[in-house]
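Below you'll find the structures, each written out as structure tokens.
Computed from the coordinates by the stated procedures, all read-outs in this text should not be read as laboratory data. Note that this is a predicted model, so its numbers are computed, not measured. Cβ atoms are built from the backbone, for glycine too; each structure is taken alone.
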Structure P
Amino acid sequence: MGIILDKISYKYDIEDKELSSFGIFDISLQVESGKAIGIIGHTGSGKSTLMQHLNALLLPQKGQIKIDDYIINNKSKNLKDIRKKVGMVFQYPEDQLFEETVFKDIAFGPKNIGLKEQEIEAAVKRAMADLELDYEEYKDRSPYELSGGQKRKVAIATVIAMDPDVLVLDEPTAGLDPKSKKDLLALLFKIKETRKLTVFFVSHNMDDIYLFSEYIYVMSQGKIVMEGSGLEVFSKTTELRELGLGVPFSVEVLEDLKKQGLYRGEIKAIDLKELAEVIFNLLGDKND
């Protein structure tokens with residue numbers, strides 16, 4: 001059935017008049033189940049506020065959200081059920097680890113929702129396997145002894161272990177080195193496919209957004225101002241820069257090549273393999 005946001009608004013009650021416009025305003029969108037949705041926008045554009053509505057951390061002051069048969073509005077009471085259905089991974093989620101062992105941290109959510117002991121163990125094992133954390137090697141270790149990338153995986157496993165239908169990722173690769181970031185994104189996409197999750201992916205990294213997302217919403221001043229596929233959104237380079245946003249690395253390179261008269265093709269986002277092929281072909285033409 002998917003997710004439907006129907007004219008939702010939430011305005012922060014802030015005395016400072018310059019900040020009183022912060023929030024989200026009259027947002028409507030419809031997302032099909034199983035899709036990967038990218039959300040981009042400058043700092044303060046309303047991305048995090050919008051995402052916090054999806055699992056009822058914030059309730060809309062106006063409008064409503066429908067997630068399958070669940071309704072979220074300003075009168076919603078079944079918040080525990082919503083939060084089981086919609087898992088949220090905050091920026092730097094490893095800061096929320098608190099148990100003595102990896103097993104206990106990942107088991108906390110399943111235990112809290114009343115699963116039996118065998119069900120809890122099965123949920124932990126599956127979540128750890130999804131994040132490529134060997135169960136026997138890591139289950140009894142303290143999360144504080146792990147590397148940054150391993151901690152991040154454990155923190156995401158704590159959310160995955162709840163078996164949500166929807167996953168909200170707020171800057172999931174922030175602070176990771178390039179290899180760890182690439183590996184984690186690949187794992188997240190694999191998890192999305194195998195568990196058939198609907199994923200909302202918030203990031204300031206335009207390359208990550210382009211590679212991961214099937215559809216993108218661009219936010220500014222609490223509203224959706226642009227939407228479309230990665231190719232559609234990232235072809236509007238002027239509009240994106242006017243909004244204070246960047247573009248994928250491939251777009252920057254193609255723009256520079258075009259300015260130098262070396263490239264006459266279409267400026268669009270492409271992956272690094274395609275970009276390498278473009279450059280290789282240009283070098284071949286030059287040598288000829």
Structure Q
Amino acid sequence: MKLESLQGKYVIAVSGGVDSVVLLNLLHNQSQTNPNLKLIVAHFDHGIRPDSHKDLELVRDYTHKYGLGFYFKEGHLGKKTSEQIARESRYDFLKTIVKKEQASGLITAHHQDDLIETTILNIIRGTGRKGLTSLSSSKELCRPLLKYPKSEIINYAKSHNLTWREDSTNNDLKYLRNYIRHKIVTKLDDKSRIKLISLIDNQTELNKAIDDQLSGILKANLKANKLPRLWLNSLDSSLTREILAAWLRQNEVREFNRLTIERLSSQLKTIRTGKAVDVINKWVIVSSTDNLALEHVER
């Protein structure tokens with residue numbers, strides 16, 4: 001396994017599972033011959049499993065062995081915590097470390113199986129075109145293992161005598177992602193995987209073209225980052241939904257779904273001057289006589 005060469009300071013999320021342990025090993029090896037790569041390890045303990053402290057011990061041992069900087073946080077979330085809350089808590093912590101260290105970005109151990117699982121999961125959830133390509137890699141959020149299947153990662157770990165921890169919650173089929181992982185993805189043969197990956201790649205290119213077009217439309221019509229009400233009401237319903245979603249993403253509001261966009265599209269058509277509608281996570285859209293403004297409020 002060979003990773004693309006990275007330049008800069010990066011925070012790497014290490015859970016102690018086989019994926020992140022392999023990623024840490026590969027990146028550490030790269031850093032030995034690449035003086036421009038600096039790694040900082042971050043570990044988030046969700047507090048969902050009683051034995052999760054052993055994950056922390058394992059990760060700490062690796063960071064000590066590799067001589068890397070290390071941050072960790074205990075979340076104390078509890079057994080009944082949803083997947084979404086666990087994910088949000090983890091990323092909030094990781095983003096804090098990236099900002100504190102003034103790092104170039106965050107590196108996670110998402111691999112090809114995660115890519116397929118997420119695509120299927122988002123199809124079921126009805127998240128639309130963006131859901132098909134929600135796991136991508138960029139300089140700020142780097143996912144260097146996306147082209148490697150889980151089987152290859154496990155083979156690497158075994159051949160290099162790496163030690164990792166198994167998360168027992170990954171086998172709990174009450175979580176939809178786990179059901180997809182164990183009951184659907186495992187049934188895909190190589191030909192089916194190739195077709196699905198090709199579909200995701202094609203959709204990625206199409207999404208980029210659509211997003212570029214939407215960005216141009218917004219740039220031409222926004223006034224001080226406000227949406228003109230008359231213009232928005234003149235659009236076709238499907239284009240209105242795309243414009244609203246693109247506008248939210250431009251303002252770093254991302255934790256919304258299809259139902260949120262459909263609700264906003266309907267409410268903003270008839271909203272009265274001076275009123276506000278909730279978006280998500282303390283974000284609201286406030287109406288004036290001519291425009292719609294996105295604001296963050298404390299409650």
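A value of 14, 38, 41, 7, 0 was computed for P(r) over Cα pairs in 10 Å bins from 0, in percent, for residues 117-196 alone; which of P, Q is the source structure? Clearly, the read-out refers to Q. Among P, Q, considering only relative contact order in percent (Cα under 8 Å, 6 or more apart), which has the greatest calculated value? Structure P comes out on top.
Tell me which of P, Q gives 15.6 when you compute mean count of other Cβ atoms within 10 Å over residues 109-116. Label of the source structure: P. Assign the value -15500, calculated as helix-only ellipticity at 222 nm (-39500 (n - 2.57) for each DSSP H run of 4 or more, over all residues; to 500), to the correct structure from P, Q. The structure behind it is Q. When FRET efficiency 1/(1 + (r/R0)^6) of positions 5 and 141 (r between Cβ atoms, R0 = 25 Å, to 0.05) is calculated, the result is 0.05; to which of the structures P, Q does this value belong? The value was obtained from structure P.
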